[in-house]
Structure formats: structure tokens, C-alpha cells
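Q: Next up: the structures, one after another.
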Structure P
Amino acid sequence: MRHETDDRAAGDETSKMSANQRAKVGGVAWLLFAGLSGPNLQGAAWAQVLLLLAALVLVPLAVELAADERERGNLAVLVALTRLGQLPAALLLLWACARPPGGWAALAATPWVIVCGLVAATGWRRVRQGGWRRPFDRLCGDLAFMFLGVGGAWVFADRAGQRPLGFDGAIVALTAVHFHFAGLLLPLLAGLTVRAFPESRLATRAAVGVVLGVPAVAVGIATTQFGWGPAFEGAAECGLALAGMAVAVLHVRLGTEPSTGSPVKRGFFLVAGASLFFGMTFAAVYAARSFAAPLPWLDVPWMRAVHGTVNAVGFGLGGVLAWGMGAARGRE
């Protein structure tokens, strides 16, 4: 029994090292791309920079946060294929993002779409096997994996130059980004806060708000596009923002407790929580403009520059690094 435990622990450590190595290689590639493309945060190309941060650095780390080495059969195959294909697919996506939308860009982006599909299939299979009675923290991770499949579809649409439902190209690109961060990372990390605070009603309600808010915002944007008015979209965005702010508060709490771990780990939790709170406050203000003050200065370029960057770099990167270092569990 001890040998089996030791082997499993060694396997876990190997998989983490592999994910860390892929993230480091991806990080170097991302820095080169960001530097060469020019750090114009309000420019349309910044959406591609944020997308590549997720694909090259954050997705491999996020997948490991939800890993379960006890899984066998088809699930183990899906996870193994995801790990094998992630970095090559992300590097091809980088090349696709460096090209104008069209056939070649769509072809180069296709492997990443497949990786997103593998992650989504992993989440779906876990729900099918465990049912909806799976522990809620893991169910959040399963749904987060499934949301990434939607992100992959929008990546293909963006790189192919398609305009689903008549959306502007900038909105198509930002929707792809949205499902890599609000779709994958936010529900996944919200679920981990439930695991860290199992007796906290705030943690559970925040996670419920996140997993319901992500598809609700998507439906709201679609209804606005169909000409049905912005009320539902604004309400859904405010609801998701409030849930995200609650998740942010819990991250800050982890960062302030010495029992969480080293000062570096707590620092990452603080950065992640503060960034998420600021980014979601910004999102709530943006949503409220639909039925309150118009705020003409708060447009898509500003949201991409401020909300997108703070959530991607501060919350996304800070969050996966904090949780990847291990967080204390069983708090109240």
C-alpha cells in the first residue's frame, strides 16, 4: 500500500513538473509575441495577447489543478492527450494569431480547438461518471472544463474571420478570451475556494453564481444582439460580477492568513483577489451603463485594456500560481 501511495505521489509530482515546464516554455513564447506585437492595451491585437497568455501559460497549470490521477480508462486517455497536445497546439495558435484571419489562420488554430474539445470532453465524462452529486468543488471544475470547449469554438470563428450572429470582429475575439478566463479559470478557482472554505456559505453561493453567471452572460449578449434589449445582459453581467467579487474576497482572506503558507503563496493570493475584485467592479460599472449612466468613455477598448488585462494577468496568473503551490483546506 505504501508503494502504491509513493508511486501515485511521484506520478503527481511528475505531472506537475511537466505542466510547469510547458508553462515556462509557453511563457517565453508569450513574452516574445507580446513584445513584438507591441503592448497597445487598447488595440484590437491585445485580445490575441490575452488569449495566448491563457493558451500558452494558464491552461496547462489550470488542467493540473483539477487533475485526478486515480482516473482510468477513457478519462485518463483524454487527460493524457490534453497534456501531450497543449503546448504544440498553443504554439500553432500563436502563429495563427500572428496572421490575419482567414483559411491559414483557422487551420493553424484547429489543434487548439481540438485541445479545448478534449478538456471539455474530460469535464463532460467526469460528470457522466460521477453524476451531478459529485463534490461541488469538483463539479465547478468539470463545468469550467466544459466552458472551455465554447472558448475553442470562438477561437476558430475569430481566426477564420467568421462573424457568428453578426457580431463585430472585436467581440468575437473577446468572446474567445472571455471563455478562457471567465469560462475556465473563474469557475475552477471558485470551486477551489469552496474546497478551502467547506463551511462557508459565501464560498458556495459565490461559486453557484459564477457557474450560472457564465452561461447567463452569454445568453444575455445574444439576446441584446437579437434586438431584445440590454436588460437581461446587464443583469447577468452584474450578477457574475458580484459573484466574482465574492470569490475575490475569499482569495484575499487566504492571502491574509499565515496558515495558508509561505509569504510568496499568500502574496499570489492577495494579487489574485485584489485584481479580481477590481476587474469585476469595473465589469459591474460597464454592465450598469446599460440601464443607468451611459458612461460613453467606458467602451470596448477600455474594457479590453483594463478589465481584460487585470483579470488575465493579476487574477489568472496570480490565481493558478497560488493554488498550484497548494492551499490550506478545511477552513471555516
Structure Q
Amino acid sequence: MSHQEINIDWGKVDEIILSANRILLSTHENPDGDGLGSELAMAQYLIDNECDFKIINTSPLPHEYTFLDPDGIFETYNAKDHSEWIKNADLAIIFDVGDFVRCRDVFNEITANKLNTINIDHHPHPENHSFALSIVDLKAAATGCMVFDFLKHNYNKPLNNQMLRGIYTAVMTDTGCFRHSNTDQKCHLIAMETLKNGVDTASIYQRIYENSTKTRVELLGYVLSNIHYELDGVLAWFQITQEMLNTTKATKSDVDGFTDFVRSIKNVQVALMIFDQLDGTCRVNLRGKGKYSVNRIANTLGGGGHRLAAGAIVEGNIENVIKDVIKISIESIQTESTSI
């Protein structure tokens, strides 16, 4: 599918960026290819314009995305190294966040220092967001598509290899490798330009999707042998506990992609992961095939996302969270079934 572009004044955005003295780039916790790829592409633009900037994320760079960072420009927030730097910044650009609070410690620093903040995203946002300028295109396949538009409008040179590696990573991951229904003509045009530039797209795919650690595969084995099904298999869910991580010596980043895998099971329409974070909260990931809107479930849980991919952080111990989340998920699916 394709869509009519919304009217975004990328020239105005560029004026704000280039008039800033120090710029912070960030994305949501547990970052994905879209947020990270968008950061990398924008960082290359800032480097070319000799801007003072840092990429500071609240979560570490996942191992499958380390190829995006040959120059070590991705940093993980810690107060000792970053509080003073952020205090002296005058602009923050946030990518793909869905809800600003998902930047966690970085959000706290930005709001405490009242930084001028630009949001570039394709997720719906709460009305009470605190961005000075919020640029949202709900029909964009990825935030990376929007960064591509920004660069095409303001960068007076061919996009360089690193820019296109970042944008391609963003688009490939958020379209399920160009499989999902959000894949439009622009996604394929971006892929074409990336290939013309000589970017090794096969290597990008392999680094992200064919780079599992042995511990991750062992953890996946535990998950697959303990999937629960509801509503005659329409809903499939699984939990990940600290005991499972300890047994397999896996890390929390190893769980990325598990929900997508469970979604691939025949007849499953909604796949759900509940991950005990051991801080009094559970991370909930939702993936759908399109018949049901998983962001309806996430919104009820206080989270957000897309129709096919969404998530939330839910307070409580895992036993209680499982009861509540499964009940809400079943009710949402049943309610939506009556209107289909």
C-alpha cells in the first residue's frame, strides 16, 4: 500500500536543528532497529554539519545492532557521564518513542532541564506529551522513512553509506523484512537506493536475524515448550522468568524477536510475551497478524504501539500480571471479534 504524505515542514525542522549548539539524540528503552537506525542516520547528518551532539539511550545497544556503531557513537545513559552534558544541551531529538516516558532516565534529564525537544515518530502519542515540536506520521512504515524524507529535503548531497545503513535497518525491521502490510512503495524505493549505494543489505539481515547466541537458542527452547494457548489458539502467550534466564545464562536482550516467532504459528492471531523484570514490573510485548489490533490491548495496559506490534510496562509480580494481562487480552479480542 502507499499513502498520501502529510505536510511536514522539514525545512523548519532543519532550521531548529542547525541553530542548536548542543544536540541530544535518543530513543525508547529496549531500542529496536527503527529507533537505532533513525539515530544513526541523523547522527551522520549532524557530523557532516559539524554539530556538537551525542546519542544517549537509556538501554544498551543490543548485540545484534552493534554493526551500526563502528565508531562508538552510541552511549548508554549514566548520571556521572551524562547529567552535566545534557544540562548544557539546548535541543533533544527523540525517535520512535511512542510515549516520551519510555526514554526513562533520559526523559527525566530532558524534562528536568527543560530542553527544547523534537519528536519524530510514526506512533500515536498521549495528548499530554511535552514536546516543543511533535512530528508524527501514523501512516509511515517506520520512523526511518521520516528521517529519509528529512535528509532528502535538507541534505544537498547523495545520502552516504552510513545514513542508508541506518535507514534500511529501520525500514527492514519495522516492516518484518518487507513482509508486513505497512510495506509501501517508499520502503522499496529506500531499499533500491540503499542497494545502488553499495550497502550490503544481506549482511544487515544476517547480523540482526541470523546472529543468535547459543544461550538465546536455549532460552527459546524453554519458551517453545511452554507456550499457552487461549481462544482455540487465537491467542498464544508465554512468560520469561529470572529462573529461566539464570538456567540458560541468557540476558534480557536475548528475548528480542521471541514474540514474532510465536506469532508465526499457524492460526495464532495474537502473540504475547510477559517478561519479569525483577523491579516490580513486567514487560509485555504483543504481536499480531492483523485480524486484531494489539495496540488496543497495550493501550488498556498503559502502553502503546501499532496495530501489529505494541507493548507496555505493567506493575506487579508476574503471577498477578499474567492473570490481568491474559484477561484483558481475551476480552479485547472477544470485543473486537463481535465488530469484525
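Q: Out of P, Q, which one gives 13 for relative contact order in percent (Cα under 8 Å, 6 or more apart) as computed from the coordinates?
A: It traces back to Q.
Q: Quick check on the output: 1.28 is Cα Rg over 2.2 N^0.38 Å, for residues 61-140 alone, derived from one of P, Q. Which one produced it?
A: Answer for the origin of the read-out: P.
Q: Consider the structures P, Q: one of them gives -24500 for helix-only ellipticity at 222 nm (-39500 (n - 2.57) for each DSSP H run of 4 or more, over all residues; to 500) as calculated from the coordinates. Say which.
A: This value belongs to structure P.
Q: Give the label, chosen from P, Q, of the structure having the highest value of FRET efficiency 1/(1 + (r/R0)^6) of positions 53 and 269 (r between Cβ atoms, R0 = 30 Å, to 0.05).
A: For this comparison of FRET efficiency 1/(1 + (r/R0)^6) of positions 53 and 269 (r between Cβ atoms, R0 = 30 Å, to 0.05), the top structure is P.
Values in this text are rule-based calculations from the coordinates and carry no lab data. Since the structure is predicted, the reported quantities are computational estimates derived from the model, not experimental observations. Cβ atoms are built from the backbone, for glycine too; each structure is taken alone.
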